[in-house]
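Asker: Once you scroll down, you'll see the structures, which are given as structure tokens.
No lab work stands behind these numbers, since they all come straight from the coordinates. It should be emphasised that the depicted structure is a prediction, and the values quoted were computed from it without experimental measurement. Cβ atoms are built from the backbone, for glycine too; each structure is taken alone.
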Structure I
Amino acid sequence: MPNLNSEQAAALQQIITLVQALDETLECGDSQQILKTQQTLTANVEALWTRLDHDTSISGHDKAIARLLAGAAIKELPVAILDPANYPKLQRELRVLKSSLVLLK
């Protein structure tokens, strides 16, 4: 997705910001705030995926990558976030994700 339109770029920036926020929230350990931040991130990813999935200007290859990332945020993250023992692993994965998403800009 190297040729993002302005709407996609803004949505991607919002996702990057939320990934960073979740990483920071995990560091603080406030379980209510962690769940709230995760739910906001998941909802934003789901909304972006819905738009990308119906966008005919995006290649199948790029959609496949987006589908994998969206699946992790929509299906796996809400389950993993429930167990505080997963926080260190989630933080590592969020940092890798953030670095990867920045490359798409």
Structure II
Amino acid sequence: MKQYQLTTQGVWTEIKQVELTEEQKTLLMSKEDSDRQAKESLIETIKSQRTSEVDASKSNELISLYDSKKPELKESDSYELISADVFENFTGIINCRVNGEHKQIRF
């Protein structure tokens, strides 16, 4: 099932599952100083493979969904997005702060 994430207003990314080899798993578990640089490099590679851009039409769908689910605000309210996570079946959660108070909106 595809998963999408929003951490910056209007910028949706797709979160992908990264399959690791046994060698990569062993390297990630290593506590040896000699493996430190290779381990850091692997972590960066995994981060780059884990996300991809969302095409314009899917982004527009996700923006519409997010706008319909985020809390209604009064003119004097402050709003801060923490993150929004949405699955391809359009279920998900919005984490935000309204007037400094943490809110979770599940849908």
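Asker: Have a look at I, II and say which one yields 0.7 for distance in nm of label points 7 Å out along Cα→Cβ at positions 6 and 94, as calculated. Show your work: numbers first, answer last.
Answerer: On the way: I: 3.1; II: 0.7.
This value belongs to structure II.
Asker: Suppose you compute mean count of other Cβ atoms within 10 Å over residues 14-21 for every structure in I, II: which one lands on 11.5? Kindly include the intermediate steps, with their values, before the conclusion.
Answerer: On the way: I: 18.0; II: 11.5.
Checking each candidate, the match is II.
Asker: Hey, another quick one. Name the one structure among I, II that helix-only ellipticity at 222 nm (-39500 (n - 2.57) for each DSSP H run of 4 or more, over all residues; to 500) of -25500 was derived from. Before the final figure, lay out the partial values.
Answerer: Values: I: -25500; II: -11000.
The value was obtained from structure I.
Asker: Follow-up. For relative contact order in percent (Cα under 8 Å, 6 or more apart), the calculated result is 29, so let me know which of I, II that is. The partial results should precede the final answer.
Answerer: Values: I: 42; II: 29.
Clearly, the read-out refers to II.
Asker: Given a value of 14.0 for Kirkwood radius over Cα pairs in Å, point me to the structure among I, II it was derived from.
Answerer: Derived from I, not from the others.
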